[in-house]
1. For mean count of other Cβ atoms within 10 Å over residues 120-127, the calculated result is 25.5, so let me know which of 1, 2 that is.
2. Where is mean count of other Cβ atoms within 10 Å over residues 128-135 largest, in which of 1, 2?
3. Can you say which of 1, 2 returns 25 when relative contact order in percent (Cα under 8 Å, 6 or more apart) is computed?
4. Work out which structure the value 0.85 belongs to, where FRET efficiency 1/(1 + (r/R0)^6) of positions 88 and 328 (r between Cβ atoms, R0 = 30 Å, to 0.05) was derived from one of 1, 2.
5. Rank structures 1, 2 by FRET efficiency 1/(1 + (r/R0)^6) of positions 176 and 248 (r between Cβ atoms, R0 = 30 Å, to 0.05) and report only the one at the top, that is, the highest.
6. One of 1, 2 was used to calculate helix-only ellipticity at 222 nm (-39500 (n - 2.57) for each DSSP H run of 4 or more, over all residues; to 500), giving -12500; which?
7. Just checking, which of 1, 2 has the largest value of FRET efficiency 1/(1 + (r/R0)^6) of positions 104 and 192 (r between Cβ atoms, R0 = 35 Å, to 0.05)?
Structure 1
Amino acid sequence: MNPYLDRLQAYPFERLGALQEDITPNPAYKPVALSIGEPKHAPPRFVLDVLADRARLEIDLCAYPATKGTLELGEAIAGWLQRRFAVHVDPEKQILPVAGTREALFSFGQAVLSGRADALVVLPNPFYQIYEGAALLRGAEPYFIAARRDQDYQCDFQAVSDDVWARCELLYLCSPGNPTGINLGMETLGWLIEQAERFDFVIAADECYSEIYLDENEPPVGLLQAASAIGNSNFRHCVVFHSLSKRSNLPGLRSGFVAGDADILASYYLYRTYEGCALPNHVQAASITAWSDEAHVIENRAIYREKFLAVAPILAETFDVRLPAGGFYFWLPTPEDDQTFTQRLFAERNITVLPGSFLARTVDDENPGKNHIRVAWVAPLQDCITAAQTIADWLGA
C-alpha cells in the first residue's frame, strides 16, 4: 500500500458522524442539516432539457469523450471567463474540462509536485481538506498559514519567510474562502503572483464559490484577472479551478474546468490522459448551456442573499455575525468548545453544523478553526430562518 495513506486524516464529515453517533436528537424538532455545502436550489431547466434529449444521448453515449473536451465547450468557458473576469484565454491551450473541482484540485497536485523530500505546499488554515491530501499523497509537507479571527480571517502571506517560499512548489488559494467567506483582493493576488515568479512555484486558485457573493456590484477578483492586471497576460504560474456545482446548482453533474498557464496545463493534460477523467459528451453539452447563461446565476445569487439578510439579524443577537463577502457559509465563533457546541445543538435542537476545528490543523498549539462552527445556508429559506431562530432561542435559554 502507498505509505503516504497513513498520513491522511479522516474527512471532516466522517469525524462529524463519529461525534454524533451515540446521540439521539430531540424528536420535537425537525432535522435541519447545515453542515454540508451541497447546493439545494433547483438546477436550471434548460440544462435538464439537454440531459433529457434522447436523440443526443444515443449519439453521445456511444462515443468515448476526449480528455481535452470539445472545442465548443472550450469556447463557451473562454467566453464566460472573458465576460466575468475580462481576460482572454485560449480555449484550446489554456482550458481543460474536469470532473468537478474536487477531483481536479487533488489530481493537479499529483501532476505538479516533484516528489522532493523538502517540497512544501502552502495553504490557508482552515482549509478544504483536499489540498492537504494532495500534498501528503505526493510526499510533500503542508505549510499552514492561519486565518485568525483577530486578523479578520485574512492570511498574512507577507509574513511567510523567503525560506518557505523557496521550498514551496504549490500554493493553494481559496477565494471566496471556505469556510471564512473572505475574498482575496487584487493587491494580495498580485503580490502572490510576483512571489510565484520570483520563487518559481505554481498557484492553484480554487474559485468555485466565485459566483456567490453579497454585493452585486463587487464580484470577487479572480487570479487570472489579477495576473492580467500586472501584465502577466500568459498567466505564468497561475491556474484557476471553476465548477458548475455552486454557480449553477449542479453538484451531481460533476463538471468544471481548469484554466491558466498553457505550459502547466500541457503537462496536466498528459497526466489526465492516463488518469481517465474525461467529461462524458452529454455532460459537456449540458455544461455549454450552463456556462453560456448568466440569468440563472444572478437569480441563484439573489436567493442566497435573501437568506443571508434574513438569518443574520436573528443570529446577531447571540453571535458575532459577519456576512460572507462570498460563498454561502457563516463562520461563527462559539461561546464554548466547538465540538461540544455541535453535539449539544444536535442533541437538543436536531440541527447539524460542522465544528470549525475539523476544518483546520493545530500548528504551534493553535487551531484557528477551534471555537467556530461552519453553517451552510443551503436549505430552503424558511428552513434557514427557522433554524436560525431555533439556534438563537436555544442559546438565549
Structure 2
Amino acid sequence: MRLRTAALVGMSALLGAAIAGAGPVAATAASSDATSGPAAPDAVVAAMAHDLGLTKSAAAQRLQLEANATRIAPKAEQAAGASFGGAWFDAAGGKLVVAVTAADAVPAVERTGASTTLVAHSSRALDAAKARIDVLARKQKAPAGVSDWRVDPRTNSVVIDVRAGAAEAPAVRTFVTEAARGDTSGIVTVHRTNASDPTTLSAGTVGGDPYYSHGIRCSIGFSVYGGFISAGHCAQSGAAVYGWDNSYIGNFQAGTFPGHDYSWVNVGSGWWTVPVVLGWGAVSDVLVRGSAEAPIGSSVCRSGSTTHWHCGTILGKNETVNYSQGSVYSLTRTNVCAEPGDSGGSFVTGDQAQGVTSGGWGNCGSGGETWFQPVNPILAAYHLTLHTA
C-alpha cells in the first residue's frame, strides 16, 4: 500500500517490531488467541479512555479482561451445550456472562471462568425466531419504519426496532404482527427507537483517502494476502480502485450487497498489503494480530477515512438491518459513530480484527450507532487469509 510519509514512519516502526519477532503468520477465518502479542499501545488505551469515559488504567484493565472473555467464550459455549442462550461481556463485573436454560449446565460453564444466568430461551430458539423474520422480510420487504431486528441475549429475546414516529403506520403494524405470528412464549419483542433510518456510509468523490471507485469514496477494511476487504455496497463488479493519491490499486474481485455487505479488491501496481489499521494521528497505527471475535459488551474502535478514529462498545450481534436498498443479515451493532466515506473501514478490539463498517445512523457530532459486517465470514466467503503481524 502506498502511504503518506507521516503514516509510513509509524508503520515502519510497527512492522520492524513484527519482523524482529517470528515474522508474519497467516491467519485464516479460524481466529487466533486474543491474548497473544503485546499489550495495546498507550495511545490506543488513551483513545479508549477518552471515548468510553474511563481512566487510562481502567481502559488497560478492561482490554485485558475483554481478551480473557474472548478466549474463554468458545469453551463456555461448548460447556453449555444445548442449553446455551448467548453470551456477553459484563463491563461492570469484568467477566463473560453466559445465559443457560438448564441449571445443571451451570457448574461446567463456570469452570471455564464465565459467570452464568438462567433464561427461558436457548440460543437455538432465539436464532430460529429471528430467522423466521428474515424469511418474512425476503417475501415482503420490511417497511421503512422498521429499522432492524436482532437476537438480544441480555434480554433473552428477539427485538424488532421500530421508529417511534412510524410505529402506528399500517405497513409497520402489519409487519410486526406477521413477525410475531405463532409466538406464544413472548420471544419476539418490539422496541420503539428515536433513531433515524439506517443508511450506508459511502460518499461521493471528494479529496481525501483511502480509496475511490466509480464515483464513490470508501475506506479500506483489512489487508488480506493478495488484496484488502471492504464493504459490499462500495463495490461494482470489476471496477478499478484508486488510492488516496489517485494511483491505481487494483479492481473489485467480488462484492455482495444487500443480503451481506462485503467485498474484496486485489492489490498490485506498486501497492502492497500490511497488517496495520491507521490511527490517523489520534493513536499509533495498530498491528493486526488475529480475528478473535469479541463478545457483546466489549470495547471496539473504528478507523475510517472521514471521521478517522472513534471507540465505543459492541451492543449486539446477528442483527438484520433494513437499509433502503434491502435487508443485510448477521451484522454487529455498536455505539461507535460514523459518517459517509467511513464505509468499509476497520473495526478492531485490541489487536484483533472484528469487521468492516456497513452503515448506521447519526454522526460524530451528535452521536449515533453503526453496524459492521464481521470479518471472519468475509474471509470464509472469499477463501481469503487475513494478513497478520
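1. Matching structure: 1.
2. The structure with the largest value is 1.
3. Label of the source structure: 1.
4. 2
5. Working: 1: 0.95; 2: 0.05.
When FRET efficiency 1/(1 + (r/R0)^6) of positions 176 and 248 (r between Cβ atoms, R0 = 30 Å, to 0.05) is calculated for 1, 2, structure 1 comes out on top.
6. Working: 1: -12500; 2: -7500.
Computed on structure 1.
7. Working: 1: 0.95; 2: 0.35.
When FRET efficiency 1/(1 + (r/R0)^6) of positions 104 and 192 (r between Cβ atoms, R0 = 35 Å, to 0.05) is calculated for 1, 2, structure 1 comes out on top.
The numbers here are math on the coordinates, done by the rules we state, and not lab data. Here the structure is a predicted model, which means the values were calculated and not measured. Cβ atoms are built from the backbone, for glycine too; each structure is taken alone.
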